[in-house]
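Next up: the structures, one after another.
Taken together, the values in this text are just the output of simple stated rules run on the coordinates, not laboratory data. The structure presented is a predicted model; accordingly, all values stated were derived computationally and were not measured. Cβ atoms are built from the backbone, for glycine too; each structure is taken alone.
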Structure 1
Amino acid sequence: MSSSITHTILSNRKIIHIDMDAFYASVEQRDNKAYQGKPLAVGGGSQRGVVAAASYEARKFGVRSAMPGKQALQKCPDLIFVKPRFTHYKNISQQIREIFLEYTHLMEPLSLDEAYLDVTRPLKGKNSATLIAHEIRKRIFQETGLTASAGISCNKFLAKIASDINKPNGYYVIRPEEASVFIEKLPIGEFFGVGKVTAQKFQKLGIHNGMDLRNASRALLMKYFGKNGLFFYDIARGIDRRKVEHDRVRKSVGAENTFHKDLLSEAELNKAMEEICDTLYLRLHKAGVWGKTLTIKIKYHDFEQITRSRSFSEGIHNRDSMWHLACTMLHANRHPGKPIRLLGISFSQLEAAENRPGRQLRLNLKNY
């Protein structure tokens, strides 16, 4: 047994990751019997609409969140689109969190539909994370009519991966003594923090799974991934020191994309910004927040990076407004003729998304 895996075992924490199954779509199917058993998407099916959530019936056709509504309809012509009711989802989420808090004060929400629970010292129930997860899932179904999946392990990284293994309405346990073998077989694209572009970068280095990652040196990982390389080095050994932060306050929500080839034309950059806005818009909804300060990040082909921010008196509730603002800020601040390899957008000064989501923000673009 390696010393790093020994560290994981000695941490002796009991972490549960609870993830609601197709939360928004499941709520709509629960509330309307006509939708039950049918492919359903929460969001817009118009030319500029975006899928916020898809039922499992819709996912069988390849419909996914963040997918343009037009594309979703091409994949599933019988797809039913339902307008989102975010205040309703938030109320149900709060009901579920009250259940969590009966078992532990160490509860860290990640969004409206998922949370980490540290049940190392539970407030009630047996001293078993697996039995507590069973009881919580049972109560969620009894009190809301919705199903949840759970991952149980000794740290946040493993618990989150485990919750996805037997979805929907399932659970998976990764015991400390099983962590090493589990990580060795895990595809690199399923590691926390590894998106599509990062996965391709790993694969070019000959790193395809956890075993390959564990065999990579710390120096190599830091060379190609910077400070994230240290995180990947530890994770490959089952080390995740992050605590469940019960008083964690989200300060910002963002999304970014590193491009396969550098972009230069205004049309290419606008299209890239649109895709990033789609992702960010869904993340804001999932977190149940809006933002008053918009920040864009630009990284050029030579790795020069700049950020620019703009604050507003009220949160930006409209996806198209977000996109127009981001594009305007981008073209007002970028170096003409200099290729761009990465774009990012984030919101800070967050507020709860309770007041009239979807209304149009009045903008004066002449000021940019």
Structure 2
Amino acid sequence: MIRKIIHVDMDAFYASIEQRDHPEYRGKPLAVGHAAERGVVAAASYEARKWGVRSAMPSLTAMSRCPGLIFVPARFDVYRQVSMAVRRIFLGYTDLVEPLSLDEAYLDVTANKYRSPSATLIARDIRRRIQRDTALTASAGVSVNKFLAKVASDYKKPDGLFVIRPEEAEAFAASLDIEQFWGVGHVTAQKMHSLGIHTGSDLKRFSEAELKRLFGKAGSAYYWNARGVDHRPVTPERIRKSLGAEITFVADIDDAEELQRRLLEISKEVWGRLAARSFAGRTITLKIKYADFKEMSRRRTLPEAVERFDVFWRVALELLGAALASSDRKIRLMGLSVSNAPEASALKYRQTLLDFGDGYL
């Protein structure tokens, strides 16, 4: 059966909340974070993005690109409250909601509480209600699977809606630049370019076996995504005892500065997931797999659950420093996780099994 998947992505979420709550910031380049030597940009307004300011960028770099940049401290308690208000809107349409972070989520509306045959109409109504209830805008993508829905949500940002219909899926995927594919970062894109892969159409020239040999397990996803296929279900959360993220590098890394940069990317990803799921824990674990496939982990347990990003980042950076001091081997995989959560933090999410309905996107 053809699924109907919506990906909703709030527009410049943290920065937009600050501009909503502080009229003096509206229309001005703004970054959420700290203007300090070791500060990082948590989010940037669209005005700041025009100057090349991006999330996870060092604050000093951001200020050099945009001299008039306004920095405001993050208010994660406020962002979490708004995120939960948006989540309640989602749950009014379906129980199959999979949050990715505070500002984005997948919804499976194949069968929905309104019994509407049109995912497009549902996405339009969700965006209307978000703007009415929060005074913020959201962009949405609608398609037959998660991969295409997420790509579609970027097509008309900000405050846009884009639909990829079933009969358009394969041709659309083939037309994409390789950088638009899920899991293809800067390093992977460079490797693909060296192989003559620049678009989804180029990717289709390779067999699944070849892509797995070149890119590991991710090769299978690249193979199917290039054909507009993604079988991953929308999966609501259940009881969770830990939460984390990891990345396998395309090329092994031993440069400390590069490893710190990649650790910052992972830290931001994990922190967004923690906030989206209202999850907090006392133990932070760094996982490393070396080029020879040997693994090691370092962890630290804090007196209380970590609830501030600067504390989380400091501990992660110290764990990496200790790992680098103990070995100069090249690293092929790095991951961070948070565990040892108070019982109240391990929220239960319910998944309801629904019959798939007929109709169009």
Checklist line | Origin of the value 3, 13, 24, 25, 16, 8, 5, 3, 2, 0, where P(r) over Cα pairs in 5 Å bins from 0, in percent, for residues 78-157 alone was derived from one of 1, 2 | finding: 1
Note to self: Comparing mean count of other Cβ atoms within 10 Å over residues 62-69 across 1, 2, which structure shows the greatest value?
What the structure shows: 1
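Looking at structures 1, 2, which one was P(r) over Cα pairs in 20 Å bins from 0, in percent calculated from, given that it came out as 26, 58, 16, 0? Provide the component values of the computation, followed by the final result.
On the way: 1: 26, 58, 16, 0; 2: 27, 61, 12.
Computed on structure 1.
Going by mean count of other Cβ atoms within 10 Å over residues 110-117, which of structures 1, 2 comes out largest?
Working: 1: 22.2; 2: 16.1.
Structure 1 gives the largest value of mean count of other Cβ atoms within 10 Å over residues 110-117 among 1, 2.
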Note to self: Can you rank 1, 2 by FRET efficiency 1/(1 + (r/R0)^6) of positions 30 and 126 (r between Cβ atoms, R0 = 30 Å, to 0.05) and just name the one with the largest value?
What the structure shows: 2
